[in-house]
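There are structures below to look over.
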Structure 1
Amino acid sequence: MRLILLALLPLAACAAATQNYAGDVRPIAGTCDPAGQAVLTISNKSIIFAPASGTLFLRGELSGDSASASLTVTDPNKQPYRLTFQGTLEGKTIAGTYTTPRCRYAATLRLTGD
């Protein structure tokens with residue numbers, strides 16, 4: 001029994017592998033901040049999308065090849081301010097849209113460390 005468990009440990013480690021993607025976020029519509037960088041991490045079908053300097057983290061999931069994450073914060077006027085990311089995984093790239101109430105950005109993120 002012990003031998004079987006030891007043999008399965010590497011498989012469990014592979015299943016829990018974390019993948020990191022990084023790349024550009026470019027404004028395409030609205031009143032936007034300048035282009036910047038973003039990072040997206042996938043671990044066990046959960047994703048975290050961190051735009052700009054990484055001070056905000058949008059959480060979501062990867063379902064098939066579709067990535068979806070969101071975060072709702074409160075603006076200075078005590079109103080909800082919803083941030084979303086929608087993307088598609090193709091090979092070693094995730095292409096998608098990051099949307100704020102003021103702006104829509106195109107995101108192109110590539111697998112790092114590969």
Structure 2
Amino acid sequence: MNYIINPAWFYFMSVSDGLVFIAIISATVFGLICGAMVIQISDSFGEEERKAKRIFKKSLVFLLISVLFAVLVPSKDTILQIMIAKYATYDNAATVIQTVQNAADYIIESVGKLK
């Protein structure tokens with residue numbers, strides 16, 4: 001089949017909102033972990049401090065990835081706008097206008113024949 005809009009986009013639209021929600025939750029969790037590790041680092045010495053720094057660094061990486069996902073994954077509305085913009089071209093608009101004019105002419109001719 002030759003789709004105007006690929007049905008996979010509708011699936012991605014429904015999944016994108018869930019991805020953003022999960023990214024926000026995970027960013028919050030990793031942000032809290034980073035904050036706890038900063039407190040742990042300031043209160044500990046030696047091996048505990050090194051372990052807390054490793055956890056902090058890993059949590060910070062996951063925090064940044066989660067924030068990027070939350071910001072960069074488009075919402076359902078954004079995907080719809082992209083799809084509309086893809087087909088809202090001057091050529092398509094001219095074709096639609098021509099089709100409407102042809103339909104109007106046909107209606108006028110049909111009404112004229114009835115008289």
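Laboratory data are not the source of any read-out in this text; all were calculated from the coordinates shown. All of these numbers come straight from a predicted model, not from anything done at the bench. Cβ atoms are built from the backbone, for glycine too; each structure is taken alone.
Which one of 1, 2 has Kirkwood radius over Cα pairs in Å, as calculated from the coordinates, equal to 19.1? Value 19.1 for Kirkwood radius over Cα pairs in Å corresponds to 2 out of 1, 2.
If helix-only ellipticity at 222 nm (-39500 (n - 2.57) for each DSSP H run of 4 or more, over all residues; to 500) is calculated from each of 1, 2, which structure is the one that comes out at -4000?
1
If distance in nm of label points 7 Å out along Cα→Cβ at positions 58 and 90 computes to 1.9, which of 1, 2 did it come from? The read-out was computed on structure 1.
With mean count of other Cβ atoms within 10 Å over residues 26-33 as the yardstick, tell me which of 1, 2 scores highest.
2
When mean count of other Cβ atoms within 10 Å over residues 18-25 is calculated for each of 1, 2, the greatest value falls to 1.
Looking at relative contact order in percent (Cα under 8 Å, 6 or more apart) for structures 1, 2, the greatest value goes to 2.
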